[in-house]
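**Q** The data blocks that follow each hold one structure.
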Structure 1
Amino acid sequence: MFGGRNRAETPGAVCYSFDKAERRVGVYYFYILDPDFGAGFIKICTYFPYPAKVWVNGHEWAKRQALAEGIEFTALANGFATCADPQALQAVCDRFGPADVQGFFDRWTGAVPTPFTDDDRDAGYWWELSMRQVEVSDTVVFDDPPPGPGLL
């Protein structure tokens with residue numbers, strides 16, 4: 001990071017100097033237990049322009065939606081081992097999209113302290129989410145799994 005200063009000794013004169021400087025930047029992590037997503041977090045940096053990061057788990061979202069719809073399944077730590085109605089579960093998974101993540105972010109930035117005021121938000125200063133890391137799983141569950149080489 002670079003810092004600038006006016007090193008002119010004459011009042012009204014300008015002579016800028018730029019130096020490389022180390023700055024300690026703080027961040028706040030807000031760990032959240034959301035009814036739709038389960039565990040997640042929002043990380044907000046204390047240094048302008050206040051970058052933020054959101055972490056949610058789509059598998060956990062799908063599990064909670066499936067439970068709400070009465071779909072029976074056996075959960076894995078991060079997915080599903082079995083399901084009584086695979087088509088219904090697939091329909092739940094197909095519904096997951098950017099609006100769900102945006103909803104999580106909007107819901108919780110209204111509850112946690114942020115560096116932007118309501119006036120800032122009204123003036124257009126707010127976060128715009130983008131995907132930085134997306135992990136996709138195409139889990140296949142077999143009733144009678146073939147031996148390892150049969151999967152190739």
Structure 2
Amino acid sequence: MQIKNKQKNIIDKYPDGSKLKVGIVFTRWNTEITDVLLTDALETLKKSKVQTKDIKLARVAGAVEIPFALHKLAKSKKYDFLVALGCVIKGGTPHFDYVCKMAQEGVLKVMFEDNIPIGFGVLTVNNIKQARERIHVGGEAVLAALELTLLK
């Protein structure tokens with residue numbers, strides 16, 4: 001099956017994830033966006049034949065909490081890969097910079113220290129319009145982690 005995503009990258013087929021278990025951590029902040037990111041991620045998992053029973057969903061408050069939740073899931077050794085989904089929208093204070101840095105560095109640390117592929121689908125945008133234009137990132141984060149999991 002061939003698909004084209006909104007970025008015009010061509011994917012020849014969805015990787016076979018039928019034997020894999022995945023944990024998805026997603027945020028409550030900006031649910032207008034994160035709920036769509038999650039839906040896109042779940043659709044991609046379905047197309048990759050990951051069974052619903054093999055998907056664990058964990059909702060956390062915000063992007064800062066994502067790394068801790070990922071770490072807990074990774075430590076359980078129940079999952080083949082993880083996905084982080086969130087949306088941080090810039091405001092009028094430096095808070096945005098700190099939140100983005102903590103989320104990104106935290107996810108990277110979990111990936112390396114716990115030796116587990118993690119798809120990074122945390123949007124860091126200036127406004128809601130930019131976030132809406134990037135809602136396809138949920139599926140892309142799944143594919144990135146799934147491909148790393150299957151890497152030989």
Structure 3
Amino acid sequence: MLLYLSAEAGGAVGEVFADLGRWSPEMFDVPFLPGGERALEGYEIPAETPLLDLDDAKHLLDRGLRPTQVIERNRPATQAWALKIFDERDADGSRRWRGVRWWSYHRPQWRILGLWGVTPSNVAVEALVLDHPAVHDAARALSKPLG
């Protein structure tokens with residue numbers, strides 16, 4: 001299982017809602033879960049967690065990847081290179097990486113992480129509403145009207 005996260009609160013909001021034309025309170029509803037509402041969860045991962053940083057050109061070169069291949073919307077291609085990274089092993093046979101870090105398709109300033117075999121500790125959970133600072137940050141970055 002892969003845990004998909006953003007290093008920035010605005011990035012988490014933007015990744016989920018970027019494709020919506022207008023942002024409104026209804027976007028926080030979870031229709032398949034009666035009474036469900038979207039929330040923003042803060043997290044911490046251990047500092048020593050080995051993450052492959054795909055914002056490092058050497059890491060891309062070592063794997064024969066181009067930057068566009070990292071963010072293109074081609075799920076089979078993305079899953080193929082991600083599986084190769086997941087399967088990388090150290091000399092002792094242990095898994096080399098516990099996750100990957102890259103940049104958002106929507107805003108390269110947003111850092112995205114995919115983690116496996118790591119359970120981050122929960123820092124806080126906040127209800128999402130239109131006036132939440134992370135919603136405002138994402139809306140501004142993506143030029144999305146609120147209302």
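Taken together, the values in this text are just the output of simple stated rules run on the coordinates, not laboratory data. Because the structure is a prediction, the values reported are computed rather than measured. Cβ atoms are built from the backbone, for glycine too; each structure is taken alone.
**Q** Comparing mean count of other Cβ atoms within 10 Å over residues 22-29 across structures 1, 2, 3, which is largest?
**A** Across 1, 2, 3, mean count of other Cβ atoms within 10 Å over residues 22-29 peaks for 2.
**Q** I would also like to ask the following. Taking mean projected area of the Cα convex hull in nm², for residues 70-117 alone as the quantity of interest, name the structure among 1, 2, 3 where it is greatest. Mind showing how you got there, number by number?
**A** Details: 1: 5.0; 2: 3.4; 3: 3.7.
Comparing 1, 2, 3 by mean projected area of the Cα convex hull in nm², for residues 70-117 alone, the maximum is at 1.
**Q** Okay, moving on. Given a computed value of 29 for percent of Cα pairs over 27 Å apart, which structure among 1, 2, 3 does it belong to?
**A** Structure 3 accounts for this read-out.
**Q** Kindly point out which one of 1, 2, 3 the value 1.00 was derived from, the read-out being FRET efficiency 1/(1 + (r/R0)^6) of positions 94 and 126 (r between Cβ atoms, R0 = 30 Å, to 0.05).
**A** The read-out was computed on structure 2.
**Q** Among 1, 2, 3, considering only distance in nm of label points 7 Å out along Cα→Cβ at positions 14 and 110, which has the greatest calculated value?
**A** Structure 1 gives the largest value of distance in nm of label points 7 Å out along Cα→Cβ at positions 14 and 110 among 1, 2, 3.
**Q** Suppose you compute relative contact order in percent (Cα under 8 Å, 6 or more apart) for every structure in 1, 2, 3: which one lands on 42?
**A** Matching structure: 3.
**Q** Looking at mean count of other Cβ atoms within 10 Å over residues 62-69, point out which structure of 1, 2, 3 has the largest value.
**A** Details: 1: 16.9; 2: 21.1; 3: 12.2.
Max of mean count of other Cβ atoms within 10 Å over residues 62-69: 2.
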